[in-house]
Structure 1
Amino acid sequence: MFIVLEGPDASGKSTQLDLLEKALLARGVHVVATREPGGTEVGAELRRLLLQPGRGMQPLTELLLMVADRHEHVEEVIRPALRDGKWVLCSRYTLSSLAYQGAGRGLSGELVGRLNELATGGLQPDFTFLLDLPPAVALERTRERDRFEGEGLAFFTQVRASYLKLIRSVRHGYVVDGTRPPAEVCREILARLPVAG
């Protein structure tokens, strides 16, 4: 089972990754929790480049680095775990590039989609959960801001609108209210998954 958590910065993806991993392990599920960018050794270096505050970068360069990270991640972490019969919990995947580099940076959705397909070999999640958060709330939650979190309200408004549109076209895609307490969000996600108890 391949489960992806999507959403803007500060929407609680890291918190849910931890809570869901613990909950699934308690139910006897063998699970690998990972993230993009940065889920591999190469990805950690790419993450440092991508998130460094104040670093100038062309939108296409940003997208290509994200896609490079994703390909490494799929081949080194996600596919091997799935082949071993494990569940994969992943913070961010292909919708992030469509929302951030597509809608946010103004790159062609067709281009982003083609590069995602190349990077993943067509691997799609079984479930995608969008942790939705109003942009103003997301900005209030971020104290130390990386290169993305330093973007303004207009950028995150575009990203959110894109996410809400994209999730409607995803198989087993669900919008979850990211303003709610983490324990409630976790219970709602677990209720959608094929696990007992």
Structure 2
Amino acid sequence: MKKIALLLPVVLFFFSASASAHGPVRQKLERDIEVNAPAAKVWAIIKNYDDMSWLPGVKSVKATSGNATGSMRVITLKDGGTIEEEMKKHDDAGMSYAYKITKMSTVKTITHSGQKEDVPVLPVDNYAASIDVEAKGDKSLIKWKAGYYRAYMNNNPPEEMNEEAANSAVNAIFKAGLENIKALAEKK
């Protein structure tokens, strides 16, 4: 009985410590947009993994193997940052592809909790996404989905790498990209 009485406070301490910890939570974002253009026209704009001219903020793209699964692309941003991604799946007939970020450049270094931390050009970690085009008669629907964590994987993230920063950045990219695809596809 004495051992149980001594063990109980230790167990309660670890339980309460783990219950109050707040690590990163997987974020999900999905945006879609209806386009007044046939799906084939929309897909032609975005289908090539080595062409992201439809995404504002992108300066250039170089891919190793075109639309093949496993193809790696390096996206150079107009502000000079880079993002490296791997093609996970490309379905030309189904008008969709999926990709994953494998590496990013650093936009700046900050000091947080006494440690130097690199802030990536996109404040996310373990980012994977897909983009799909669906025919809706003579119109189409583009769906862009992503799952990711905030860039700072420990507790108490700095504001540059918290969930709000991650969600805001990904949402801005999706919004700008989808609106530009729509504008390009609806041009006469």
Structure 3
Amino acid sequence: MSLPSISPSDLAKRHRDGHTPDLIDVRTPREYQGLHVQFARNIPLDELDPAAVMKARNGAGGEPLYVICQSGGRSRKACEKFQQSGFGNVIDVEGGTQACLTAGLPLVHGQKSVSLERQVRIAAGSLVLAGVLLGWLVDPIFYGLSAFIGAGLTFSGITDTCGMAMVLARMPWNRRPQSANCGG
């Protein structure tokens, strides 16, 4: 399925020309708080309800909805979710927030956090290392942990889904603080 997309520089041009694109950022609240496009609002991918988002657009239904994440993977999944729900006027921002750094979009810099992709690499690497060390020092059965993580990473690469990322996104350190307003 081909998804419409826009480059960050084209999105920045639209913004400079007086349009404020309707932009949702589908990263975790902590990632969003660390750095986000000024006019983006945060709706984490695991909480995304396409029908509710479209209903809440307040008359902007004819304008495209732009979707962004850290580097493009989660925003593509969000766009696919919108299309599967029957909403076609949704556009993926190519390269994500990282690409917006050089495109001239107004960004809000907040408290730095560890991105979800980096958390997955840390967790997977730690589990593989633990499996190898425990297999060597305690019992060879622990090599199975490393094999399990390796199989999961292979499956993730083939299917472009990541179970570990889905679990980590639900962890307390990635959740929105109860009193925070992440609307922009």
**Report entry** distance in nm of label points 7 Å out along Cα→Cβ at positions 95 and 119 - structure with the largest value, from 1, 2, 3
**Finding:** 2
Query raised in the report: For volume of the Cα convex hull per residue in Å³, which of 1, 2, 3 scores largest?
Result: 2
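Just so you know, all these numbers are worked out from the coordinates, no wet-lab data involved. In this text the structure is predicted, and so the values were computed from the model without any measurement. Cβ atoms are built from the backbone, for glycine too; each structure is taken alone.
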